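Listed after this line are the structures, all set down as structure tokens.
Any read-out appearing in this document is the output of simple, stated calculations on the displayed coordinates, not a laboratory observation. Since the model is a prediction, treat every value here as computed from it, not as a measurement. Cβ atoms are built from the backbone, for glycine too; each structure is taken alone.
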Structure 1
Amino acid sequence: MSFRLRLVSLYFGQSAQRSNLLAVEQMTNSTLDSVLKQNVSGYKPPVLESVGRDLEAIRLRMAKGHKERIRILTGAIGKEKGIEVARAALFEAGRTLGEGARSRLGVKETKEDLELAARLIYRILGIDIEMIFDDAGGEMRVTRCTLSKEYDEEACIIMSATDEGMISGLSGRTTMKFKDHIPGGALCCTARIEFKESEK
């Protein structure tokens, strides 16, 4: 296991979580704003509400911002096309996020490092996960998600592309695809994980 990854996971306080959460909020909002500017004439980004330093409040503000942007996008160009263009952009943004985390934390190409790094990133978002692995890959289950308090199913389908890209960035040999979503009525979000080759 990466020593840096283990160290950060043990000493990842609220201040560090807050700065990383704000960075994720800025990244995801900017990605959606870029998609909107390309597809919606005269689009102007929503004003960012001031909510102080509370992590939960920042998470809910972020989720509300995502949902509002998605509502504008799909209302302008339709649900099917909106999902397609937003997911493509968010996947790439998520992959960049994952690649940056892999570099900073020294994430190794092991199941153990992949799960710990993913848990660390999801902790920032107020999300609890578990990963169950088999020889070909495995499954990730989201057992608690703060963002689901604000997301509808459409928002969850679109924003989950960020997660799929992030996992791809954390491990160059891993892909992930969501199957079920809490806002869609599932007890937990589930995603299939696949490895490009057997773990060495």
Structure 2
Amino acid sequence: MAKKYKRPAEWRHVRWTHTQVLAFDPALANTGWACVTFHSAFATPVIVARGTFTTAPEDGSTVGILGSLERGDLIYSFTDSLISQFEGVTIVHEVPVNQANATFVRKVEGGPVSAMAVRAAARNNGHVPEPIEVQTWKKCLCNDGHATKEAVAVALGEVFPGLGRSNEHVRDALGCALGWMIKAERWSEHATS
């Protein structure tokens, strides 16, 4: 039987196991990333850095699988360089959704190619990458494995007051970081008196 993950009742009462997470939402076109420090002394995690890496086919003429592989090379190079800037981090990445039957997907190979680029860069830097499924981190963050982008934005605003504007790729990376911390049971909830 699958384990049921549930978000904390109140984020302000969460105490984390001290951890720094570098999380990725890998995709061929836009890879979101965020480095978050979870402190044991207080509930609000700290966003150390965040951003989005965008790729396009190198010369615009390479299409199909070869174009996807070239973009995967770019993602690997960027991710490898980024990971080398952070010491003592846990690398977390979203697992690609099986898109074989989705009608809106232009490149079925995009998810696996981009995820493998992130995983290879993590291993190149001596890390064992931690995968997390989108439904799992959404369940941990929103209590709904199929939460909308708007619901994710609202939930992240509760955890990170003053988050401000972030694109969906960065928000998904932040969701991966939080979801992994909950899934890995690196937190506890304390009521205040």
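Of structures 1, 2, which gives -12000 when helix-only ellipticity at 222 nm (-39500 (n - 2.57) for each DSSP H run of 4 or more, over all residues; to 500) is computed from the coordinates? Could you put the intermediate results ahead of the total?
On the way: 1: -20000; 2: -12000.
Label of the originating structure: 2.
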Where is distance in nm of label points 7 Å out along Cα→Cβ at positions 14 and 182 largest, in which of 1, 2? 1
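For FRET efficiency 1/(1 + (r/R0)^6) of positions 6 and 134 (r between Cβ atoms, R0 = 30 Å, to 0.05), which of 1, 2 scores largest? Write out the running numbers ahead of the final one.
On the way: 1: 0.75; 2: 0.95.
Answer by largest value of FRET efficiency 1/(1 + (r/R0)^6) of positions 6 and 134 (r between Cβ atoms, R0 = 30 Å, to 0.05): 2.
Can you spot which of 1, 2 the value 40, 28, 15 was calculated from, given it is Cα extents along the principal axes in Å, for residues 54-117 alone? If you can, show how the numbers build up before the last one.
On the way: 1: 42, 31, 17; 2: 40, 28, 15.
Attributed to the structure labelled 2.
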Given 30 for relative contact order in percent (Cα under 8 Å, 6 or more apart), calculated: source structure among 1, 2: 2
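Hey, Rg and Dmax of the Cα atoms in Å derived from one of 1, 2 reads 16.5, 52; which structure?
Numbers: 1: 16.5, 52; 2: 16.7, 63.
That value comes from structure 1.
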